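Participant: Given below, in the form of structure tokens, are the structures.
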Structure 1
Amino acid sequence: MTSGAAAGRYSRALFDVVLKDGGDVEKAQGELQQFVDLFGAHPILASTFANPAIPVQKKRAVAQALVDRAGAIAPAVSRLMLLLADRDRLVLLPDIARTYRERVMDHQKIVRGDVTTAVPLAPEKLRALEQGLQQATGRKVVLESRVDASIIGGVVTRIGSTVYDGSVTTQLQKMKQALIEAGQ
């Protein structure tokens, strides 16, 4: 099993357990992300968990100490941390957190997207675009704005695998192709 598939299974199991226990899936997401951030802030800690030469018992002891220091976290999150330590799979934690976040967003009917413009987009224009896409998709849309001067003008929006391309560059390419076809 690939690490991506394993991370997906762990995140699905965590989500199902938190939901079944009546817990707060967003709170669990935040707690999971705190551990990921901790590993990111302390590369030695991350390399310790990734090192196959370090015995699993020592990794579990470190994971237990981290869980104990975290204080009041969701029982499912602490069990997951210790389970990952027991199975020497703590290196999957960033992927688990990412797939868990996607699952929470899907549960909340939120979809992420990207919008690319030639010039920076004003916040009110971005909100208006999000609202329009929300009406079109039936889900809450959260857009990340990017600037790419090569599109000359207009907007390119990507939500999942769907791309709405209203860029001037694409329009010019379509006109060029139409002229070529008309001249043949």
Structure 2
Amino acid sequence: MSARASAKRYARALFEVALEEAGPEQVGRDLASFADLVGRHAELAQVLTNPAIPAARKQGLVEQLAGRGNLVSPVKKLLGLLAHGNRLGLLALVNEAYQARLLDHLNIVRAEVATAVPLGDERRRAIERGLGGLTGRTVSMTARVDPGILGGVVARIGSTVYDGSLKRQLERMREKLAGGA
């Protein structure tokens, strides 16, 4: 089984427990916090993922860190399980899968938007509303500036791209003109 598939299984199990015990949002925050801690400290990540270090030592370290962070019980249990099985290398993937499951549960979709110029707050809200209308979900949007699109907006939601850029419109005109000649 691939690492991503394993991570999705752990995330699914954690989410089901979170729904019953601790609240999925709190579990998501705690899991993200611990994953961020490990991601920010390369030495810690090396210790937790090194197969030469006994699982019992990793479990002890994880318990110590989880205790300091006041993590909710389901997250502590998951971390202990990952440490026991020498699977802490999956932590970032488990966090990613859990956060995706949480957003789906909350009916939120992530959108990446590119514009030729920085977006003002009003324009940003209008784009979020428009994308929300297309998807039927609440949109969590990240925006970046790409002067290469010349104008308009290019939005990516999952694998779907909505290309309303001036660059693409000009390409379509060129294709029509070249095809009609």
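Participant: If we compute distance in nm of label points 7 Å out along Cα→Cβ at positions 40 and 88 for structures 1, 2, which one ends up with the highest value?
Facilitator: On the way: 1: 2.7; 2: 1.7.
For this comparison of distance in nm of label points 7 Å out along Cα→Cβ at positions 40 and 88, the top structure is 1.
Participant: Please state which of the structures 1, 2 yields 3.9 when distance in nm of label points 7 Å out along Cα→Cβ at positions 48 and 168 is computed from it. Don't skip to the end; give the middle numbers.
Facilitator: On the way: 1: 5.6; 2: 3.9.
Attributed to the structure labelled 2.
Participant: Can you tell which of 1, 2 yields 4.4 when distance in nm of label points 7 Å out along Cα→Cβ at positions 32 and 152 is derived from it? Present the calculation step by step, with values, prior to reporting the outcome.
Facilitator: Working: 1: 4.4; 2: 3.3.
Matching structure: 1.
Participant: A further question follows. Looking at structures 1, 2, which one was Cα Rg over 2.2 N^0.38 Å, for residues 72-159 alone calculated from, given that it came out as 1.48?
Facilitator: Structure of origin is 2.
Read-outs throughout are calculated quantities, based only on the coordinates presented, and are distinct from any laboratory measurement. Quantities reported herein were computed from a predicted structural model and do not represent experimental measurements. Cβ atoms are built from the backbone, for glycine too; each structure is taken alone.
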